[in-house]
1. Say we calculate FRET efficiency 1/(1 + (r/R0)^6) of positions 34 and 466 (r between Cβ atoms, R0 = 41 Å, to 0.05) for every structure; which of I, II gives the highest result?
2. A value of -16000 was derived for helix-only ellipticity at 222 nm (-39500 (n - 2.57) for each DSSP H run of 4 or more, over all residues; to 500); which structure in I, II was it taken from?
3. Using distance in nm of label points 7 Å out along Cα→Cβ at positions 530 and 578 as the calculated read-out, with 3.4 as its value, let me know the right label among I, II.
4. Looking at structures I, II, which one was mean count of other Cβ atoms within 10 Å over residues 50-57 calculated from, given that it came out as 10.8?
5. Which of the displayed structures (I, II) returns the greatest value of mean count of other Cβ atoms within 10 Å over residues 74-81 on calculation?
6. From I, II, which structure was volume of the Cα convex hull per residue in Å³ = 192 calculated on?
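Where a number appears in this text, it was derived from the coordinates with a stated rule and is not lab data. Bear in mind that the values here come from a model prediction, so they are computed numbers and not experimental data. Cβ atoms are built from the backbone, for glycine too; each structure is taken alone.
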Structure I
Amino acid sequence: MFSLNVLFSGGLIAYAAGAAAGLAGFRAPRAARVIAFSLALAGALLEIVAAALAIFAPATSTWSLPFGGALFSWTVRLNPLSGFFNLTLGVLAAAASIYSFGYVRHMEGKRNVGSLAFFYNLLLLSLTLVFTAANAFFFLVAWEVMALSAYCLISFEHEKAPTRRAGMVFLIMSHAGTGLLLIGFLLLARASGSLEFSSFHQLASTMSPREQAAVFLLFFAGFGVKAGVIPLHVWLPAAHPVAPSNISGLMSGIVIKTGIYGMALVFFDFFGLPPVWTGMVVLAVGVVSALLGVLYALVEHDLKRLLAYHSIENIGIILIGFGAALVFRALGKPELAALAFIAGLYHTLNHAIFKCLLFFGAGSVLHSARTRNMEEMGGLIRRMPVTAACFLLGAIAISGLPPLNGFVSEWLTYQALLAGFGSSQDLTRVAFPIAGALLSLTAALAAACFVKAFGISFLALPRSDQAAEAHEAPFSMQLGMGILAACCVALGLGATWFLKVFDPITGAALGVRMSARLAAGNGFALAAGTAHGGTVSTVGIAAVLVLLSALPAMLWFVWGRSARRVQGPTWDCGLPGLTAANEYTATGFSKPFRMVFAALYRPKREIQHEYEVSPYYPTAVRFESEIEAAFEKRFYKPFQEALMGMARRMRSVQAGSIHAYLAYIFVALILLLLFGARG
């Protein structure tokens with residue numbers, strides 16, 4: 001364990017040194033950029049090795065800071081679950097640090113690069129401690145440092161009003177979630193007499209049903225705020241687009257996964273045998289989040305907001321796996337629970353990889369084309385071929401198409417849901433095929449959404465001067481995207497070998513190890529792990545795709561090279577020539593979905609015509625369309641108005657009269673004396 005603790009503490013020291021370098025480099029932005037992000041890269045690599053060792057370590061390793069007390073201790077624990085999330089963090093941090101070398105370069109002399117580097121390293125440090133904190137006190141301290149550093153990074157371009165508003169919404173929602181977590185931890189601490197996570201192990205199952213329900217709902221809502229589940233998602237599509245793109249990738253890839261980590265910790269460690277209703281609630285919230293997330297993404301034209309809504313969708317898919325695992329565990333089906341739990345955890349990793357890749361691709365587009373609006377893009381594949389290829393690979397992965405990693409975790413989720421129909425004889429089993437059907441609809445809509453995102457952004461002709469003048473991103477940004485793209489391929493083709501990572505996690509949580517059951521054909525095929533489940537081979541699918549791609553090349557090599565080729569103009573319906581005005585737009589692409597799901601979107605549109613001579617010959621047509629922000633308008637705005645009304649009524653208490661304040665003190669003393677005498 002000595003080497004594990006040394007590696008882990010070395011990573012923390014590297015992050016702390018990187019933060020210090022950022023602070024020291026306020027007057028030397030280039031040095032701050034190079035040193036701070038180099039130290040962040042070193043810390044990420046150390047944490048990757050430490051996390052891999054922690055996953056397969058024979059026992060939990062603990063490491064304490066040399067200060068604190070018996071109740072408020074500063075102790076970390078390295079077990080398989082924390083190792084898995086730290087491994088995910090390390091991979092993203094390494095890629096993001098490499099990406100940041102080129103991304104931040106254009107900010108030198110314009111913005112405070114030192115502060116960005118400081119809060120970037122502080123975010124990585126606090127995330128590492130969130131995943132490894134061994135008690136509630138240390139966890140909440142690290143949680144708050146993470147929230148504050150993320151707020152500072154979201155608000156980096158604070159001179160813009162939308163950025164300031166997004167940062168404030170994030171901060172308010174984060175502190176509301178922290179308050180719920182604090183109450184939940186206090187309930188567990190009262191029952192156990194300690195703040196240590198080890199004392200919470202399977203503690204909730206010994207509580208009364210009412211206390212169990214309170215603990216579950218508090219933690220589910222508190223962690224759900226950070227994860228961005230609907231209806232607690234409002235901060236996410238506001239904050240992710242305005243943050244620097246290297247931070248957006250980390251926010252969507254790993255910061256929101258702290259909520260998933262907290263849920264995994266509570267559901268599968270603090271709870272022993274959970275009630276069935278807890279799994280049904282998580283499953284229902286997951287289905288709603290997945291479906292509504294992708295529906296809202298479909299009508300977005302801001303590329304980064306589109307990706308932010310897809311984070312909500314994928315969090316929903318993860319919760320579908322977690323919810324199914326809780327139901328199976330309550331029904332006494334540990335093998336199916338392990339299958340669903342693995343599906344949720346694998347999608348946690350996969351989403352972190354491909355969503356970070358997509359945000360980096362969007363950041364490269366913003367860096368070069370200086371716009372997030374897809375209506376102003378087009379033709380970028382010729383000017384940014386590497387970025388286009390990486391974005392396309394990420395789009396295929398997030399759409400759940402074989403043979404990439406998104407397909408594997410979604411396929412495992414489907415297998416768990418299909419097996420769930422025969423796991424019980426009561427009405428509970430009906431939830432599984434319904435969830436599977438809605439997950440299929442979500443996957444189809446996600447594929448359509450990324451046809452729009454890639455096609456409108458990268459294909460056809462440039463729609464603006466910025467797009468026409470775009471250029472490829474710097475090499476370090478390409479390298480950061482390339483690392484994540486390679487991970488998408490490796491986690492897809494090598495899924496059966498990677499599944500061994502989950503054995504220590506499911507063994508500790510459920511007493512079941514599933515990797516041997518999920519591998520078939522000497523590891524070249526993926527099995528469902530159930531008696532009537534299916535099998536699929538991502539390696540075989542990849543081989544078929546390579547062969548099918550090679551066949552046209554062979555035919556061209558044999559016969560096509562000597563064939564006579566004739567070039568002519570593209571058919572343009574008799575027009576003088578095709579221009580960007582003839583292209584399909586993002587608005588036009590999403591029009592059918594706005595019509596089909598009009599009850600959800602409640603679209604509003606306005607068409608204005610400009611004339612000079614005759615109303616039959618307009619000189620210009622202006623079209624505006626928007627959808628209703630349903631949750632903001634119908635849930636949060638009434639709540640805000642009620643809260644402000646209550647605050648205005650309470651203002652009369654703060655009247656400014658010294659006599660009134662003395663009367664308040666007198667009444668408080670009388671009440672204290674009465675309660676003291678009664679005690």
Structure II
Amino acid sequence: MQIIKRDGRVVEFNKERIVNAITKAMIQTPDGIDLDLANKIASSIEKQLENTEQINVYEIQDLVEKKLMGSSRKEVAQSYITYRYNRDIARRSKTQEVFLDIISAKTNDFNQKTNMDIPRIMMMRFASEVIKPYVEAFLLSSNVRKAEKEGYIYIYDKDYYATKSLNSFQYPLNKILENRFEVGKALGDKPQTIEEAINYIYMPMVAIQKEISGGQSIPAFDYFLAPYVKNTYLEEINKQKELGINVEEYEVVEYIKKDLKGLSEKDRNIQIAINNTIDRVHKSIKTYIHDMNIISITLDKQMAFNTINYGTDTSPEGRCIIREILELTYEGIGNNETPIYPIQVWKKKKGVNYLPEDKNYDLYKLALKVTTKRKIPNYVNLDTNFNENKMWKKDDSQRWYYECAILGDGVRIFENRHGEKTSIGRGNLAQIAVDMPKIAIESALKAQDKLGVNFEIGLESQVNMTEKYKNTVIQIFKNELENYLEISAIQLYERFKFQGTGVANQFPLLMSGIWKNSKNLDKNDTVEEVIKNGTLNIGFTGLAETLITLIGEHHGQSKEAQKLGLEIVTLIKDLAEEFSEKYNLNFAIIAISKELEEKFIRKDRLLYGDIKGVTDSESYTNSIDIPKWYKTEIEDKIEIEAPYHGLCLAGHMLDISMENLTEQELEKIINLIDKYNIGYAGVS
């Protein structure tokens with residue numbers, strides 16, 4: 001017989017639970033516990049229900065009340081009713097606390113300036129709290145559920161799990177613009193001018209946002225919009241009817257505004273067309289930034305994680321797009337303190353925009369200037385060995401297809417077991433993270449118990465550590481870590497299989513040819529074969545605190561700790577590769593788990609108290625970073641963190657935290673990024 005619990009979980013009947021509940025009620029009565037009576041009632045209920053396949057827990061409780069009322073201990077029935085009522089109140093109280101938090105808009109974990117209390121967002125948060133118990137009960141296997149409940153792992157977007165939605169997407173804007181994909185109805189002619197192109201970005205993007213749980217990225221913003229700059233210019237040229245000459249004679253070398261004084265009639269008319277084109281591009285991109293900020297800040301927090309990548313289009317039209325987005329970002333919006341969305345990423349590439357002799361070097365210098373004021377753009381290094389694609393050719397007009405693009409704060413989607421190495425038309429399917437400091441703390445306690453030693457773990461505790469102890473705790477930790485990584489991989493695979501049961505019609509825009517290889521799907525076809533082009537990410541947090549727990553110091557403090565840190569992250573990377581082989585999917589590890597730093601440490605502090613250098617801060621250190629409290633030179637920080645970037649191929653980020661950074665200082669840092677093979681960096 002099966003019991004349906006309050007949260008929807010289905011468990012096997014166990015009469016000992018009835019016995020326990022009755023004895024707890026009996027304790028509250030003058031005559032105390034009568035174990036024989038409790039067993040008799042439990043057995044009677046078991047016999048009464050022997051032909052029942054499934055029953056609700058509330059019906060079981062009603063039966064217990066009736067049996068108690070018919071027994072010689074009627075006062076126990078009243079105690080049981082009170083016990084049952086108090087338990088319900090406690091459960092409701094916890095739910096009520098969460099709901100009141102939403103109602104009063106206390107929780108604002110998104111940028112302080114986001115209107116988290118508008119009705120639609122509040123409704124989504126209520127729904128999020130209600131759906132999670134269902135997911136835990138029916139969609140998570142027992143080992144996964146246990147590991148998450150005990151705080152070893154964190155499942156991202158669990159409230160979206162039941163919807164089968166995918167996590168994020170690299171938006172092929174060129175396809176969207178060229179094919180005018182249907183969004184609910186036919187959308188007429190494809191755009192021609194920059195205004196039409198910019199205006200058309202939103203509708204499909206918002207439509208796709210409804211089909212995924214995370215953010216989107218436009219991998220080559222400059223390339224994708226460049227043709228519409230050219231069309232706009234040609235339209236302006238055609239307005240100059242007095243020219244009467246083929247427009248091919250008026251090819252633009254550079255879209256730069258100039259004074260009309262002293263120009264010949266022909267040159268004057270051409271310059272008018274250029275000036276007008278620039279004005280139209282400027283106004284269109286300004287509208288784009290403005291609208292993205294409204295959507296991101298007031299309507300949908302996930303839209304704020306949308307990203308545009310640019311910097312490598314050297315055509316006059318591409319350079320015009322790059323220049324205008326940078327200048328508008330520098331100008332700012334509102335009171336100039338408002339964050340600017342979308343996130344922007346400069347694609348650094350030698351031979352294109354990094355060296356003084358490169359065509360786009362002037363725009364790179366402008367990007368550096370903008371970053372020192374606005375903290376965007378960030379910088380992806382296309383010259384690292386892991387961000388390079390052998391198919392990339394400088395003279396290829398489609399080279400953008402082979403350039404690594406970044407999504408959000410560092411998510412990287414590039415390698416693919418099932419197709420070409422590209423960021424275009426693919427996305428992340430799901431993500432999970434492991435609480436490494438917690439595993440390390442418990443490993444240390446087990447090692448001390450095993451060896452019969454006792455000392456406080458944490459920063460500078462290495463004075464008490466023998467080599468035998470270190471070897472023991474490290475081995476226990478690695479074994480435990482492997483266990484939870486296996487559980488993480490199982491969860492991601494199970495989620496992939498569940499997502500794969502969705503049909504194309506559940507993703508009407510995404511699976512209409514925009515997601516890689518989805519073009520030929522019938523609306524009732526399942527999507528598993530198509531979504532395998534996506535990625536499954538395993539994240540982790542607190543490498544520094546993990547190392548402090550294991551050997552008393554972090555990777556910025558000693559070569560021993562750095563060696564161990566690389567061993568640990570290499571272990572995770574190697575296991576991810578094994579998972580990729582085992583499941584034939586794109587598993588990789590991600591060094592981006594920022595939202596978990598505070599969540600994990602709060603729970604761990606309650607369990608283990610304040611551990612020096614580990615749980616005694618407001619948050620764990622983000623993934624592979626050196627702790628902010630540890631002062632070090634920027635080059636030392638970069639040199640230490642650099643080797644981890646090539647291991648964390650699902651995403652990584654060098655966090656450059658320097659007050660009042662000058663353009664020259666930032667350029668020196670980007671030079672160091674190139675020197676040390678850093679994949680991605682941003683200023684905070």
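1. Numbers: I: 0.90; II: 0.15.
Comparing I, II by FRET efficiency 1/(1 + (r/R0)^6) of positions 34 and 466 (r between Cβ atoms, R0 = 41 Å, to 0.05), the maximum is at I.
2. It must be structure II, since only it matches.
3. Details: I: 4.7; II: 3.4.
Clearly, the read-out refers to II.
4. Details: I: 21.6; II: 10.8.
Source structure for this number: II.
5. Values: I: 21.4; II: 18.4.
Across I, II, mean count of other Cβ atoms within 10 Å over residues 74-81 peaks for I.
6. Working: I: 225; II: 192.
It must be structure II, since only it matches.
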